[in-house]
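What follows are several structures.
All of the numbers you see were taken from the coordinates with simple rules; none came from a lab. For clarity, every value in this text was computed on a predicted model and none was experimentally measured.
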Structure 1
Amino acid sequence: MVNLLHYYLPGELEREIGRYVEYYNNHRYHESLENLTPADVYFGRKREQLTMRERIKRENYENEANLQLEQRRNQKPAASYKKYTLVIK
């Protein structure tokens, strides 16, 4: 991001603007571009990125479901009560 600082040499300002453009185009996700970077869209990586994102999401969901199932399996069963019969003599 370009700071609101005074730049005394044109080269300093150009460098900072260049850094911001690099960030904006290659690292900053844009909601209007389905949370992709402009570079992903421009270079035709949109489908690849969205497919990879869906695969990761699905794997994480499956891993979480398996973890929860494993935790349920490892839980101790609820205390069972012994049945006693009262015998009166």
Structure 2
Amino acid sequence: MLETGDDVLLPNVTDDPAFGGVESVLQLRKASVLCMPIRTSGAIAALVHLEHRQTGHFTADHRELLRTLLELAGPVLEALQAGRAVLRERDR
């Protein structure tokens, strides 16, 4: 995901070939996963990773709602980073 920036929506993580056999995934008993990036200036600045024990809990509607929120979060995060840079420069 960090390389491609693609969303990850797994209705049942144990059915996924990449994660289904991972012991920690099985121990956590998480079934449904939704993971999406927060972008700033075209780069991935952070990830939002949601888990739920119910298989199929996350849907395309959840993805679209989260996408809307993350589109707002990206510029806010970028502004905070710029503000911190100004404060660091001031305090030199």
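Given a value of -19000 for helix-only ellipticity at 222 nm (-39500 (n - 2.57) for each DSSP H run of 4 or more, over all residues; to 500), calculated from one of 1, 2, which structure does it belong to? This value belongs to structure 1.
Between structures 1, 2, the greatest calculated value of mean projected area of the Cα convex hull in nm² is seen in 1. Taking relative contact order in percent (Cα under 8 Å, 6 or more apart) as the criterion, the top-ranked structure out of 1, 2 is 2, with the highest value.
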